[in-house]
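Below are structures written as structure tokens.
The numbers here are math on the coordinates, done by the rules we state, and not lab data. Model, not experiment: these values are computed from the prediction. Cβ atoms are built from the backbone, for glycine too; each structure is taken alone.
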Structure 1
Amino acid sequence: MQAPKVISITTGIFLLAAFLLYGGGQSMISGLINQSLTPDSLWDHRTTFAIGALFMLMNSFIVVGIGILLFPVLEHYCKRTALLYLSTRMVEAVFLAISTLCLLLIVFAGKTARENPEAASIFQTLADYSLNGNFISYQIGMLTLGIGSLFFCYALFKFRLVPRWLSIWGIAGYAVLAFGCAAELFGLEIGVLLSAPGGLFEVIFAIWLIVKGFRLPSPLSKG
């Protein structure tokens, strides 16, 4: 039995889109912040900042869409896993959206500082709080994704929806991702390095879905 090809292809496209949208938007904003975090600089580059933030917010909708698309596939085998994975994607989307809104607060703080010289003295403090909120929200979102996706990849492994090597890669990659995010929240700066296996898995998994699709055996075995 084969899953509807449209679900596999659309899910693969959504996975790649999420990867590109958030990564691209984050790179645009990070570049501006690292270059010069001043009210004038932020205002001069407000269009670029807004576009980057828009990309990151679009990612949240895509992330929820991934959970919705995969729900009927997973539900055939284990409804609890399907609900868990959908919930995981929704929580991830919310926290990534919050992390983006924290970055937008910097722009509003910069605008206020430009218009009101008395507020300029606290701009850096507000910016620091916003960046900290962005960091914490992002790590919580990724930690949630890592934990929830362990059950998702286990379902892929158990029911052979994709090759075993790919599902095992996913389990290992998301476990490392979750550990890295937890470590970041406790002050250990290793999250970026440990996110690589999980991120690469999502790219390869997306390409697999677009090219091959899910391998749904028949009869269906429910768990």
Structure 2
Amino acid sequence: MWPSAPMLRMIPTSEMILSQSPQALADAAETISDGGLIAFRTDTFYGLGADPLSRLAIRRIKRLKGREEAKPILLLISDYDKVADFITKPSELFLKIVNQYWPGPLTLVSDARPELSEELTAGSGTIGLRLPDDDDVRSLVRACGGALTATSANLSGGLPARTAKDVETYFPDGIDLIVDGGDVTVMHSSTVLDLSRLEPRLIREGAISRNSLSETLGEAGLELA
């Protein structure tokens, strides 16, 4: 059984779509601090944002999406110094990849700090982070504490939301605020690279190609699995 979610002010999403603005960022920050859920345009598609340290908020996301318990939830961070809040000491390879590809559409998976909840990591002991190459997205994440969940704003297995209206259609209720950051213009999701193992592993090829990563890893004497 899922624990009860915190009692929040629930307003129909049609009244809760706000264009991104200083006031919208303030409302988003308040919603997140109260344990609520927002939807927002990330550097790729629209995502569901919650405080990554709130177990109840993470459970709300999984319940809303119908997401499998075995799937970890990736995070967006506003600034590089937030990395230390979520992973143990970054490896030299992590730093090399970051220096070349961040900010950008590359999610890096590394060893999670032990205090992070299993709701977030799905018991994997790892966490995926991305520093987006989009000033508006980073500003929103920064206003909300510097890190937000960013799992796609659609039911598990569905097409990603490309507009705020798409989010409203997918979730007529259950989201406390939708921040309309404009229509999505990108064609690909982020690439996901697992650096938690001795052998780097490509989990998902997206905006950054396998060939590009293979070339970078080859310079370090490594092969991409």
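Miscellaneous remarks
- Distance in nm of label points 7 Å out along Cα→Cβ at positions 44 and 92 from the coordinates reads 3.8; which among 1, 2: 1
- When distance in nm of label points 7 Å out along Cα→Cβ at positions 36 and 132 is computed for each of 1, 2, the one that comes out at 1.9 is 2.
- Answer label among 1, 2 for the case where Cα Rg over 2.2 N^0.38 Å, calculated from the coordinates, equals 1.14: 1
- At a computed 1.6 (distance in nm of label points 7 Å out along Cα→Cβ at positions 28 and 52), which of 1, 2: 2
- At a computed -28500 (helix-only ellipticity at 222 nm (-39500 (n - 2.57) for each DSSP H run of 4 or more, over all residues; to 500)), which of 1, 2: 1
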